[in-house]
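J.: Once you scroll down, you'll see the structures, which are given as structure tokens.
The numbers here are math on the coordinates, done by the rules we state, and not lab data. What you are looking at is a predicted structure, and each value in this text was computed from that prediction instead of being measured.
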Structure P
Amino acid sequence: MVLAALPERGSGLTFLEEDMKTVVIESPWRSDTKELADRNSRYLEACIVDCLRRGESPYASHKMLTDALDDRNEAQRKAGIEAGFVWAALADARVFYTDLGVSHGMFLAVVHAADIRQVVEYRTLGGGWVE
């Protein structure tokens, strides 16, 4: 499990709630194959760990909401994206992880962030994660 790689308390990882910036993670998610779905899930887990190491409190609606919604059903996908945008608007920033490119859902998130004048940051993990 990726979280096992997190450092212990006192090793530079911030755990104090008041010090944590809230961020919404945007990363590729939708996939046509199990292999791609697994890769995207592993990538998102690595992005979550990266945020925690930065002392941030991350949220990724595309991980949580697709457990309840069918991402292949366009109406459900649209509902999930819109619900995610509501939470995203409450965050301090939107962080886009781009090692795997920018998906259509990520593009929609860029547009939404611009519409609400939200802080946007583009990040890469580089070789620090295993594809």
Structure Q
Amino acid sequence: MPRSRSRRDSVVYRNYNDIKLAVISAIIELVSRAKGSCVTFTSKKIAQIAGLPTQPVLLTIIRDVLENLRSEGLIIRYSKTSHGVKYMITKDSPLWTFAINRTETKEIKTPYLAPIIDAIVTKS
């Protein structure tokens, strides 16, 4: 029996850029609520903050987004254990500066974020 179109269209991980935007928005929300100079998080915590389901396939996609942000120098890998990877963002990060000021977009205009930079700015 074929699946209904509405269920297939509601799959969260259909559009990679939407997930990227949700991850960035969740990190910005974490930073804006921070009381110190750094924040640690996992892909599961990002999914919960973004209101996404914590399915393993989606957590893998979120981890891929986080790894790409790490390779761009926006976040760092805090620890890697058999339980997973924990990431950290510090006040020295351009993404932290953007989350606080909402104006410094030049530093976060990386090749990876280029397709969604306008959506990040308007959503913030």
Structure R
Amino acid sequence: MSNTGDCLDHYIKAVDEGGSHVDSEPEKTLETLYKVFEEIIKILAYHHNIEDVMSRVEFFGEWSIEDLTNTINQLSEVYGEEIILLWDDILAFYTLNEKDPSKIRERLDLFKKLLNKISSEICREK
């Protein structure tokens, strides 16, 4: 898959731009955060060759929330339990339409750190 290395800069920029509107448009920021996290999970599934999930996605032709969550659980072996906790929080916030900018900002900051770590890893291996 071509979604490695430099193209993560697009995701980092999207998160930065979304974060700049967290006080005025928390729902929009949260939507951006969720969508970027979802795409990063997919990229990492390919990057780390998570075969059971990839086989299921290939068979059904789409990603389910279960596929995303299974991927996150397996990625915790590489990135630690914090990736699970962050995904759970962002998924819950997105599903429940959280509007508190301070809560969203806190998860946004944690996600930025994770995203930079992932970007460094993928770019280094490229």
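J.: Kindly point out which one of P, Q, R the value 45, 35, 25 was derived from, the read-out being Cα extents along the principal axes in Å.
T.: P
J.: Here relative contact order in percent (Cα under 8 Å, 6 or more apart) was calculated and came to 30; which of the structures P, Q, R was it taken from?
T.: For relative contact order in percent (Cα under 8 Å, 6 or more apart), the value 30 is produced by structure P.
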